[in-house]
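Participant: Take a look at the structures listed below.
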Structure 1
Amino acid sequence: MDDKFDPKLAAANAQQLIETEDVVALFLNRGTPHTEAILPLLDKHGVALIGPSTGAMLLHQPVKKHVFNVRATYQREAEKAVQHLASVGIQRISLVHVDDSFGADAMAGAQKGLAAAKLSALTTDKFDRAKPDFSAIAINIVRANAQAVFLFGSGNAVVEGVRALRAVGSNAQVVTLSNNASGGFISSLGKQAQGVIVTQVFPNERSIAYPLVEAQELARAQKLDGVSPRCWKALLRQSDG
């Protein structure tokens, strides 16, 4: 069922699946506010949510009885990314986040990283999830002379943000989280993908040191060029079905 990346529709879909279709578990859903919207249904009906494709802290603390996480938190990703940049001498950092629970969660991690590195954000801006506008934000970042910009949002929004930054002459390093770890995101950036860091929480899908090598074999069997953090999960689901 397609929730069209709308939290209200995600909740409605989950309600139909649970109350009408009698499912015993939900698997690998997308989106932080979307997952937050379906949590009450899990508790009400005793249905498990397995492997939500979000690293939101609200799914980890306090422990949710019916949620089975398989990934690190967004806060930890953001915190480690800030610390890494600081370790290589980047100190002028701007933060930009979507104005929703995902953005707030990622921001909390970035702030932890800045505090650990004894730094403060040059600028902090937020944008609307439905209608992102980076024109004023990009100018603000250029004026601050940021060396790096953390962009927390969906893939399409981050692409718009990168384009806005480059359009006003910013060459700042751009960092985004693993929710955008996909070939489609990189393709959307085109030539502007250069200088963009995407954090990663899964093992390198191209490494032969992990059982994920199965995904490589499945990709070759289907005559695909390669695998990505998103594509191997889809392939594994196909192999099970």
Structure 2
Amino acid sequence: MFDAVVLAGGGKPEPLTEQEGVSNKAFILLHGRPLLGYILQALKEAPSIGRLAVVGPEKELAALRHEGYNFEIVPEEGGMLENLAAGFEAADRDRPCLVVTGDIPLISAEVVESFLALCAPYDYDLYYPVLSRENCLQRFPETERTYVRLREGHITGGNMGLLKPGWFLDNRARLELFISYRKKPLKLLRILPISVLFKYLIKILSVSDLENHLSRLLNLQARAVFCDCVEIAVDVDKLSDLALVKKVLS
């Protein structure tokens, strides 16, 4: 059994939330159910998930619990790293914990179980999903993602990961720059050795190269997990994303 932390904090005004009349996109209604509700249902039905904590606005989360969802409320504290640290305080420090963003309503219990199975035997500090552009566009041609070209092809990351809370809490400072560049692959490459940038420019940089260098940079053992669970890459960031998930869920 794995602990799970859902990051549903950081609500701020944006065209998406203003259109839907909410302060936090996790609470946008999709066919009568909050966006976050779809994620909680998937985690509830996943046999490998035990304790579940959600980081976000207390008032809205309390209302969601009254609707029958079962989870531990963790008050949001600020940005992504602050919220993740708060969520990890409710998890076992030494066992891998599943982290899910609160804006991927297309996931299911099967998707969760599939990703966890690919991470076995769970002896690394961080497991991060990697998906190909071909798979993403084949399933959901309308979705827009940030891709980076590596030896394996054009790839993107997902909005789910498996990591050890103890490593995160001990090395949080190292993650500040990495997190700030997570959607800017060219800037991310600049903090890596010149050899990595050279490999990227001549199109021979591999996922394995990035694993090795990021492991040294962040003081951890990291593993990229190739998967075809495209649902974990469909996050609701824009009006077009919302239209897509409404269409799929209908």
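Participant: If helix-only ellipticity at 222 nm (-39500 (n - 2.57) for each DSSP H run of 4 or more, over all residues; to 500) computes to -11500, which of 1, 2 did it come from?
Facilitator: Corresponding structure: 2.
Participant: Please state which of the structures 1, 2 yields 120 when volume of the Cα convex hull per residue in Å³ is computed from it.
Facilitator: Answer by label: 2.
Participant: Okay, moving on. Given structures 1, 2, which gives the highest value for mean count of other Cβ atoms within 10 Å over residues 19-26?
Facilitator: 2
Participant: Hey, another quick one. One of 1, 2 was used to compute distance in nm of label points 7 Å out along Cα→Cβ at positions 91 and 107, and the answer was 1.0. Which one was it?
Facilitator: The correct label is 2.
Participant: Moving to a separate point now. Where is relative contact order in percent (Cα under 8 Å, 6 or more apart) largest, in which of 1, 2?
Facilitator: 2
Participant: Something else now. One of 1, 2 was used to compute distance in nm of label points 7 Å out along Cα→Cβ at positions 43 and 203, and the result was 3.6. Which label is that?
Facilitator: Source structure for this number: 1.
Participant: Let me ask another. Starting from the value 16.1: which structure in 1, 2 was mean count of other Cβ atoms within 10 Å over residues 27-34 calculated from?
Facilitator: The value was obtained from structure 2.
Rule-based calculations on the coordinates, nothing more; no lab input. Note that this is a predicted model, so its numbers are computed, not measured. Cβ atoms are built from the backbone, for glycine too; each structure is taken alone.
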